[in-house]
Structure I
Amino acid sequence: MRIDIISAVPELLSGPLDYSIVGRARKAGHVEVVIHDLRSYTTDKHGKVDDYPYGGGAGLVMTPQPIFDCIQSLQKQRAYDEVIFPTPDAPVIEQQKVNELTLLNNIILLCGHYKGVDQRVRDELVTLEVSIGDYVLSGGELPAMVLVDGIVRLLPGVLGDAESALDDSFQDGLLSPPVYTRPANFRGNTIPEVLTSGNHNEIRKWREQKAIELSKKVRPDLYNKFINKS
């Protein structure tokens, strides 16, 4: 898979994507992540990529010219399955959609900044808009990194134990159950006996029950969806 990220502040992206699971996946060749500086595509002599909104109002808007030039330049080099724009005024992305994105070959992530991007970019270039939650950030770089991490960790060969991703929260529509590791007794606080019983069927049932209980308590929306499906 190849992921191209377009940003007006590429420095925000270079460090975090070089380490941990994403960094190792890049080094191992499981994914290619390429960061593009939007300012290198602007025709403005001062390197500007933003301007005041028509009709007045506070804030600045990213201009269409550098974005069109950058994306169309990339599209001349290869076919892209999606041009994704992270934005708070879009549907919140869920695990199932992240799973689907792992099946693609090439995607572009466009990072917004300032007050947003010119609507013509969204109308003519963007093929998928997603939100990572009901709150506003300074730019699209953090959401882009969230999406990259969520996608890359599911690619074949990235995680040492491929099955661990299947146990993640949301994969089965519920939150994950509590997890424990050694020591079994820590300062008088012991782990549930079933986990040391060796009875895998009982352990599975315990985990399922705890996942249901936790989801009901913390995310009743997920719990209700799960119950209605069952």
Structure II
Amino acid sequence: MALILCIETATTNCSVALAANGGVLAVKEDNSNNYSHAEKLHIYIQEILKENNFSLQDLDAVAISKGPGSYTGLRIGVSAAKGLCFSLDIPLISIPTLKSLALQLTDRKDAIIIPMLDARRMEVYSAVFDGSHKEIRETKAEILQEDSFSEYLEKGEVYFIGSGVKKFSEICSHKNARFIEDKLPSAKEMGQPALAKYKISDTEDVAYFEPYYLKDFIAG
């Protein structure tokens, strides 16, 4: 059995999941509007292991949501994951944040899925997946306009999901657009992709791995 601790801190959702052979055993998360990662992440890790009768030594790997997203949130999550992997001598697995967000939508075989995270002003981080969750356009930071994603919308239904959806829904009136608001990435979608990487030893260098920020940090 591959026991993987999954950590998601790329947005305000402080989320931890415990997955066995890809199946999620338990999830603990604070899906609020405030960043609570520094206060709650390590507590959630301890609690989720104890409540499921496991210890840190039982872990086979740690999976981390690698970004893009909040600079501070990503650093807290990655630092915790690297510390665990280093001390336990287990692999570190990274999962693209927008990939796990897209995985919240199932049974959309003939549609396009576009997860998007809110950035500054009218900007979002987005990627494009087909209905089987295969990436067909890489992650980008882009400024939303009325005709954004028109090449996909003209072909059929497109599902937009994530914290960036609200501001796009206000300017996009295309008949094929489906808007799913108020969704954030969660560790509960990381189990299967983490197991797939674990099986083929697609892991990160614990010493040198860095979050995928996508953009340079700008102090507010």
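Computed values, structure above
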read-out	value
If distance in nm of label points 7 Å out along Cα→Cβ at positions 179 and 195 is computed and equals 1.1, the structure in I, II	I
Structure responsible for -0.21, -0.71, -1.15, with log10 I(q)/I(0) by the Debye sum over Cα atoms at q = 0.07, 0.13, 0.17 Å⁻¹ calculated and labels I, II on offer	II
At a computed -10000 (helix-only ellipticity at 222 nm (-39500 (n - 2.57) for each DSSP H run of 4 or more, over all residues; to 500)), which of I, II	I
If FRET efficiency 1/(1 + (r/R0)^6) of positions 131 and 187 (r between Cβ atoms, R0 = 30 Å, to 0.05) is computed and equals 0.15, the structure in I, II	I
Ranking I, II by relative contact order in percent (Cα under 8 Å, 6 or more apart), the structure that comes out highest	II
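Every number in this text was worked out from the coordinates using simple rules, so none of it is lab data. Just so it is clear, the structure is predicted and the values come from calculations on it, not from any experiment. Cβ atoms are built from the backbone, for glycine too; each structure is taken alone.
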